[in-house]
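No value in this document is a laboratory result; all are computed from the given coordinates. What you see is a predicted model, and the numbers here were worked out from it, not measured in a lab. Cβ atoms are built from the backbone, for glycine too; each structure is taken alone.
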Structure 1
């Protein structure tokens, strides 16, 4: 178990009396008495096994919003492994020939579904410096003293399908996620500093490659186009992504929709040979149902939680978090990917010194939905997994209730609470 996954914020104040379990239950019932479209569950992760101490309709499926990313992360970490790395490859056509410092023939840039392939400037500003450096794929050309490439650059995105948006999204959600592709640079933003989206992701990646080549002293004369690399092409260079554990942390801490939607397609591609959202969600659902985590009412439609057709229960999310706590082979990466209090999407929540270091959680928000799921350690060391899914238009009230419940858990309100029956 991951008893060390949360760092205590400091010892309890001497002589301080923790709030009562009745206070904890009252905090939730004050909300649910008039906001019934809620699914809530808290398990205390006791040594003898998890015990439910707080619940409200935990098995009723609700829209999860971005807490769906916890499921996407689990599916990817279990299916591919925390150390998995995506490979972007550069090939030369079989007929390409070198004459002096000039390479004559086509180059093929083949995407591996890497969601964090980026220029250094974009990586520093938006990915914490942990993106995959596109420039590394050009360095072998430069080191071989090639100074000019004459021929087309062909961009191959075929590892994933060419659907640019998630299924069943509202039209306005095109502003919530850049266009998707198996070959993307800078998450398909048009510049190093974000802004608009590129109109054609693989061609934009080919143009980025040409710019990087030029910056490293390798000129290119020829067209940019899309297509598939032939089996006869010769590998020139490749660049590997950071490990999947790092990518999942980038996704969850700032709730990155582009990474989530790319990862769910990646699972479909690498596990089933079909790089589609439907294949990825099916693979994740099957794997998590086999482990007894998802229930019959859960419905995975996309990877990010933007679709209003997604459904999860609080029970399923809590089972997932408890399973992660019990299995460090993939669970450590999942739990450590969640934002701490005062960090990422929690930058303005759980910021007090007494709570901040005790909480790791994933937020969720779409219109009419506010959710929070994660783990918390109390001042006495008791550990909890929780999920609070509010499908209600009172977003401020929902967040206040979430914050109150989690803060009370951190202060020890659930430590001596008798488990619920059943």
Structure 2
């Protein structure tokens, strides 16, 4: 791998002086109010460029702790950290490749997926960016998997994959200037599909907003959320697919599969409770499948509108795949009437959730002007194709069926 100077900072930080500086900066309580004083103090003993580089790395390491258990020893770029899969995500991806002893990680970046994939198999890591290719190798070593990693700095389209049985691809979805439109990437998805057509087992990490009609027939589209935040979609080629659609929750790994169109929930007026499905379930189009699973456990449940993902029931639907809410008031959407209902219920603050509603949440928050004592969830949605509002509270333990 040639070095035109872009990777010199990596060598500088890994040298004894650089590692010592990183350790010292990590022990500092650096805030915006004292950052300049800290920099000035360290420049008295270290090269100014090295101090700036190390300080940037300390900040990136702090951000990376939510993704990596060894973040304080790894090296990052801001763009590489943003796109990198967390350890939890990488472990989830790696489970699909349990039957493979070797594979390739294409567009491997700073090594988020590489680390997880290389724990159980030999991995050829390919990235066209020399900085990220180098960082991927460094971070693999920090995480104890370098013996299973071969790093190549090249465009993934220029290397031979003839003897590689499986690949995981995390194509770039933005360049230095802007984020690509939904469905666009580098390399393009059509190139990813072509690998599967040659017989390679393929997984592709994509944005959660990917238009699913771009995905070829026979592929599985999996939507993954963590802490009720939709993180990604993953596209699995026919040899790795187990269903048409899947919604997966991390860190538990629990999932719902389906997409065959067989599930159907009736539409009825709301009962005593609502269930707000996890965004992975909603994005995967598996609300009906979730409703059928809940009906088997809790009894009858239904949708309140054909076009809205809320599920309703007369019992609290306690599930990891959604947030149950107790309905305290149900009324047609009208700001004045909703304010009256909130006042009657002694509400002082609301968490507004909307689904199927065109209202401006920030504007509604400004106009409510509440002075009560309670905090509730205000759900703005549709009921039988009419704008509707629900005032909801958290489900009490007594409402949950054992």
**Complete:** Matching 2.6 (distance in nm of label points 7 Å out along Cα→Cβ at positions 159 and 215, computed) against labels 1, 2 points to structure 2
**Asked** Given a computed value of 0.05 for FRET efficiency 1/(1 + (r/R0)^6) of positions 103 and 319 (r between Cβ atoms, R0 = 35 Å, to 0.05), which structure among 1, 2 does it belong to?
**Response** 1
**Fill in**
Structures 1, 2 compared on FRET efficiency 1/(1 + (r/R0)^6) of positions 303 and 375 (r between Cβ atoms, R0 = 30 Å, to 0.05): the greatest is 1
**Complete:** From the coordinates of one of 1, 2, relative contact order in percent (Cα under 8 Å, 6 or more apart) came out at 8; that one is structure 2
**Message:** Ranked on Kirkwood radius over Cα pairs in Å, for residues 111-206 alone, which label among 1, 2 comes first with the largest value?
**Reply:** 1
**Asked** Looking at structures 1, 2, which one was mean count of other Cβ atoms within 10 Å over residues 119-126 calculated from, given that it came out as 20.6?
**Response** 2
**Asked** Of structures 1, 2, which gives 0.10 when FRET efficiency 1/(1 + (r/R0)^6) of positions 135 and 335 (r between Cβ atoms, R0 = 35 Å, to 0.05) is computed from the coordinates?
**Response** 2
